[in-house]
Structures are given as structure tokens and as C-alpha cells.
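Visitor: These are the structures in question, set out in turn.
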Structure P
Amino acid sequence: MILEGIVTTVDSHGTINIAPMGPDVRPEMDRFLLRPFRTSQTFQNLKVHGEGVLHVSDDVLLLARAAIGGMDPLPALVRANTIRGWILQDACRYFEFRVKSIDESEERIRIEAEVVASQRLRDFFGFNRAKHAVVEAAILATRTAFLPLNQIEAEYEKLAVLVQKTGGEREHLAFALLQKHIAEIAQRRRVKEEAQ
């Protein structure tokens with residue numbers, strides 16, 4: 001089963017990276033499989049320092065910010081208990097993990113991870129249609145390098161209706177942030193095409 005979450009990792013200098021990630025998990029949550037892209041900072045960090053933290057969160061604004069790299073300022077973080085890493089203070093649950101193996105034979109890297117510590121921080125509020133729409137929009141925002149932009153924009157039009165009808169303030173902010181990101185990418189591509 002794929003669980004949409006947020007992973008924190010650190011590089012060799014201790015710089016924190018926060019990224020959305022959909023690991024393949026087991027119900028026991030004792031191990032999971034990460035499949036980052038070869039070019040991702042998460043992969044680079046886990047290759048150098050094989051520890052991280054997987055978070056379950058219902059904060060779609062945080063997820064949207066992580067999806068487009070908009071993490072300035074960083075959200076509230078606390079040091080992990082068992083590994084050298086960081087925990088998102090407002091997560092619902094977290095799972096500190098260590099890398100057991102890395103398979104680089106495909107474009108999507110396969111990283112087997114073992115959970116070494118976990119904790120529940122607060123109740124999961126739950127998802128409504130707007131939160132689901134923002135999650136889908138955030139995933140699409142991470143695919144702009146290989147999905148046709150007009151396809152992403154068409155999906156955003158459909159998702160916008162759900163956010164408008166059922167979202168609260170954070171869902172509206174998150175979706176607006178993602179829409180702005182996609183619009184900026186579209187504008188850069190138009191400028192580049194006109195220059196050629």
C-alpha cells in the first residue's frame with residue numbers, strides 16, 4: 001500500500017531536506033520501500049547518510065510547500081530520538097528509519113528502510129475532498145519534468161472545484177500556492193519557446 005507522507009533527511013553537512021514521499025508500506029509499519037527519483041535530494045541524502053524520518057500528516061499546506069520546495073522558513077522541527085535526523089513537530093505520527101539497502105539499477109531508486117522508532121504525536125484530523133484534491137495537486141506538481149503541462153493544468157481545473165467547495169483556509173492557501181507554482185513553470189516555458 002502506498003502511504004502519502006513527508007520524509008525528512010539530512011545531507012553530510014546536516015542541512016535538512018523535507019520532501020513529500022509515497023513509500024510502499026506494510027500494515028505493521030516496521031519496514032517500507034522508498035522510491036525516490038535519482039535526481040532527488042532525498043536519494044542523495046539517504047545515499048550519504050542512511051537515516052531519515054517518515055511523517056504522517058494531515059497538513060496539506062505543509063505537503064504542498066514540500067512538493068514545490070517552498071520550505072523557507074522551515075516548519076517547527078525537533079531532533080529525532082534514535083537517529084541523526086529531524087521530526088516535524090506538527091506531524092500526526094512519525095517513523096524514524098535506517099536504510100537497509102539501496103538498488104540503483106532503475107530510474108526510480110529502490111530504498112528498503114527499517115523503522116527503528118515511532119511515535120504518535122496527535123490525532124489525525126482526517127481528509128475531506130479538498131485535502132485529497134491538494135494531495136493530488138501536490139503530486140502533480142512534482143511531475144512537471146515529465147508530464148505534459150496542459151494535462152496538469154486540466155487536472156488542476158477539476159481539483160480547484162473540490163477545494164473551492166469543501167476546503168478551509170489551509171486547503172485554499174495550499175492549492176493557491178500550487179497553482180502559482182504551475183503558472184510560473186508555464187510562463188518560463190512560454191518565454192523559453194519564444195526565445196527559440
Structure Q
Amino acid sequence: MCTEAVHELKNEEEVRLIDEKWKITFLNIKLYPKKGDHEKIYAINSTDDIKQQLEDHIMALQGVASSKYARSVKKQVTQWEKDLNMIGDVIQTWLLTQGKWMYLENIFSGEDIKQQLPEQARKFTNIDKKWAEIMSSVEKNKNVRYQCVQAENGTRYDQLQSILLNLENLQKSLTVYLESKRMTFPRFYALSEEDLL
């Protein structure tokens with residue numbers, strides 16, 4: 001009984017330390033250079049520490065879960081494994097979305113493209129507003145677990161996936177537009193998309 005109690009206490013302490021660490025783990029954000037209609041907008045700066053912490057804690061939880069003395073913390077371990085997997089998925093999707101948003105924001109902040117592709121520019125403006133709302137929420141509460149798991153009733157992943165899909169569709173429209181210009185002026189095939197824009 002004594003041995004079992006010692007091992008249970010060790011497992012409970014491991015889960016408690018993971019819980020404490022995620023309470024003080026925050027997204028590192030920076031002010032993004034102003035373009036478009038925003039007074040200010042933020043972008044995630046680096047997630048290397050978060051990714052490392054995720055890997056460490058997932059491995060620690062696997063160790064606790066495989067212990068025969070994990071009965072007292074089984075429910076918390078299951079919840080933490082679910083939360084950490086969600087954090088990993090959200091961070092990955094967030095960075096992909098941010099990269100596409102930055103690329104297209106540079107393009108659609110120009111008046112030329114707005115005139116050439118007014119429907120796509122309007123769609124980008126709507127996406128841009130949603131992105132700004134999410135990043136404004138992060139500026140108010142930078143806690144990683146809150147933003148990835150608890151914010152908006154746990155729908156952050158769905159929000160980011162929706163924005164990412166819309167950005168990918170816009171990028172396809174942009175590629176079709178550039179291809180039409182290349183067909184009109186074949187010398188444009190020698191230029192990259194950025195140079196052509």
C-alpha cells in the first residue's frame with residue numbers, strides 16, 4: 001500500500017506540474033506592420049518553446065498513463081492528452097493560416113489588385129476582419145491553453161481551418177488571374193508570382 005501510494009503521489013505530482021506549466025505558457029506575439037484597414041494587428045512570433053513543451057509533456061503523460069499506479073489520475077491524463085493534441089493541431093493550423101494571411105495581405109493591400117479582382121478583394125476583407133478579431137483576442141489573453149482549447153467554446157481550430165480554406169481558395173483565384181496575364185504576355189512566364197504582381 002505504501003509503495004502504491006508513493007507511485008500514485010508521483011503521478012499526481014507529474015500531472016499537477018503539467019497543469020501549472022500550461023497556466024503560465026503564453027503565445028509570443030508581435031505587432032505586425034500596419035497595412036490595409038487596421039490600426040494595429042498582431043502576429044504570432046515564435047512557437048518553438050511551445051512545441052518543445054508539447055513534446056515533453058506528451059511523453060510525460062504517456063509515461064504516467066502506462067504506469068500501473070495511474071488509476072487516481074487517469075481522467076486528468078486522458079483530458080490532458082486530448083488538450084495537448086488539440087494545442088498541437090491548433091498551433092500548426094494557426095502558423096499555416098498566418099503565413100497565407102501575411103502573403104495575401106501584402107497583395108490585397110495594393111489598390112491595383114483591388115481594382116483587378118474586386119470580388120476576391122472583398123472576400124479577403126471579410127477574412128481579414130475575422131483574422132483581426134482572433135488576433136485581438138490573443139492580445140487580450142495570450143494563454144496558449146485558453147486560446148487553443150477553451151476560447152470561443154473550443155472552436156478556435158474550426159475558425160482557423162475555415163480561414164485557411166478561404167485563403168487557399170483566394171490564392172487559387174490569384175493564380176488563375178496571373179496565369180491569364182501570362183497567356184496574354186508570354187514573357188511573364190519568366191517572372192515569379194511576386195515579381196509579376
Structure R
Amino acid sequence: MMKLKIFNQNPVNINSYLLIKQKKSILIDPGFNGKAIIKYLFETNIDLNFILLTHGHFDHIRDIQKLAEKYRFKVYISNIDIDLLKDNTKNYANAFGAKFNFPKDIEIVSIKDKEELTFFNESFKLILTPGHTKGSICIKYNQWFFSGDTIFIDSIGRTDLFSGNSSDMQKSLEYLKKKLSNQTIIYPGHGRYSKWKDVKRVNPYIK
């Protein structure tokens with residue numbers, strides 16, 4: 001079982017999730033937490049080996065640039081959202097008054113729906129959940145479920161941004177309602193985490 005460290009002290013309340021095993025790690029959605037993540041990795045002598053992205057929006061990808069100055073890792077993202085890494089209009093960096101330049105020497109690995117990845121002898125299942133973006137994915141590791149901006153504890157992600165679609169979102173939510181157990185812990189892209197049974201109790205979009 002991997003250890004989980006959560007980073008979320010930033011202006012846009014983006015959660016970054018660091019999963020650690022034997023001084024190696026996987027990072028989900030670097031977002032705006034790069035400085036704190038680098039500090040923690042340095043102080044604990046942990047290497048950063050892989051980054052998994054739930055989708056390609058700027059607030060979830062920005063500090064790949066900062067992390068690439070210190071570490072070498074592979075970046076995994078849905079094959080549908082790959083183009084967002086290279087387009088500052090589609091990933092909304094421009095809306096933040098910023099620019100995102102994906103590091104040239106970092107490898108991008110495209111992933112697909114229902115794909116299973118193995119890191120450090122641990123299995124991660126990827127589930128395509130279009131709605132917030134067409135290529136949004138959720139990541140399941142044991143009873144941990146990293147939902148990105150598909151679903152929050154008491155709300156859901158916007159569907160009015162590039163490649164977002166409310167009909168797709170509804171289908172994704174219906175799928176999750178059928179597949180997730182009450183004890184699954186939802187770790188969203190923003191805000192607090194909670195068990196699925198509690199999400200069902202307070203989230204009006206999945207009643």
C-alpha cells in the first residue's frame with residue numbers, strides 16, 4: 001500500500017496527490033503546488049518518477065514546468081486531452097494571464113479508457129469520464145479514487161469550457177454511481193475528500 005501526501009495550499013485550491021513507495025513517487029495533477037512538492041521531496045529524499053494528469057487544464061498542469069527543472073519523469077494523460085498540453089487557449093493558461101510550455105525533454109504517454117498501469121508493483125485503473133473535458137479521466141487505486149474535476153464532494157466540474165459537455169458529464173456520473181462502492185474514498189481536484197457514501201448524501205448531482 002502506498003503512502004498518500006496531499007498538497008493544496010495555493011490560490012486556486014487545487015489538490016495535488018503524491019503517492020509514495022520506497023522513496024519513489026507518483027504525482028497526480030501538479031497544479032500550483034510545485035514549490036511545496038519539491039520542498040517535500042527534497043526533505044524526505046524521495047524521487048519523482050511519474051505524473052498522472054486527470055485532464056489538461058492549466059490549474060492542474062502548471063507546475064510540470066517547475067518540477068522538470070529538478071526531476072525526470074514521464075507524464076501520463078488521456079490521448080484525447082494531449083493537445084491541451086500544447087495549446088494555451090484550450091488549457092486556459094491565457095485566461096490566467098500566463099503561458100504554459102511543456103518541457104521538451106519530458107516524455108508524454110497517452111492513456112486510454114479502462115487501461116491499467118502498474119508502477120512499483122501497484123495497479124492503477126484509468127476510467128474515462130468525459131464532461132469537464134472530453135478526455136477527463138479518474139484514477140482508481142485500491143479504494144482511493146482520484147476524480148479530478150469530474151466530481152467534487154458536493155458538486156461537479158464545469159461543462160462550459162473547451163471540449164466540456166453536460167450530456168457527457170451526466171453519463172459519466174451515472175457510470176460512477178453504478179461502479180463505486182460506499183467505502184471508496186473520493187479525492188477530488190478541488191476541495192475536501194470523503195467516502196462515496198457521504199458524497200451521495202450531500203451532492204445534488206448524484207441523487
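Visitor: If we compute Kirkwood radius over Cα pairs in Å for structures P, Q, R, which one ends up with the highest value?
Guide: Top value of Kirkwood radius over Cα pairs in Å goes to structure Q.
Visitor: For distance in nm of label points 7 Å out along Cα→Cβ at positions 91 and 163, which of the structures P, Q, R scores highest?
Guide: When distance in nm of label points 7 Å out along Cα→Cβ at positions 91 and 163 is computed for each of P, Q, R, structure P gives the biggest number.
Visitor: Where is distance in nm of label points 7 Å out along Cα→Cβ at positions 19 and 115 largest, in which of P, Q, R?
Guide: Largest calculated value belongs to Q.
Visitor: Starting from the value 23.2: which structure in P, Q, R was mean count of other Cβ atoms within 10 Å over residues 131-138 calculated from?
Guide: It traces back to P.
Visitor: When helix-only ellipticity at 222 nm (-39500 (n - 2.57) for each DSSP H run of 4 or more, over all residues; to 500) is calculated, the result is -5500; to which of the structures P, Q, R does this value belong?
Guide: Working: P: -12500; Q: -24000; R: -5500.
Attributed to the structure labelled R.
Visitor: Quick check: 25 is what I get for relative contact order in percent (Cα under 8 Å, 6 or more apart), calculated from one of P, Q, R. Which structure matches? Could the numbers behind the result be given before it?
Guide: Numbers: P: 20; Q: 25; R: 15.
Considering all the candidates, the number was obtained from Q.
Read-outs throughout are calculated quantities, based only on the coordinates presented, and are distinct from any laboratory measurement. Small disclaimer: the values here were computed from a predicted structure and weren't measured. Cβ atoms are built from the backbone, for glycine too; each structure is taken alone.
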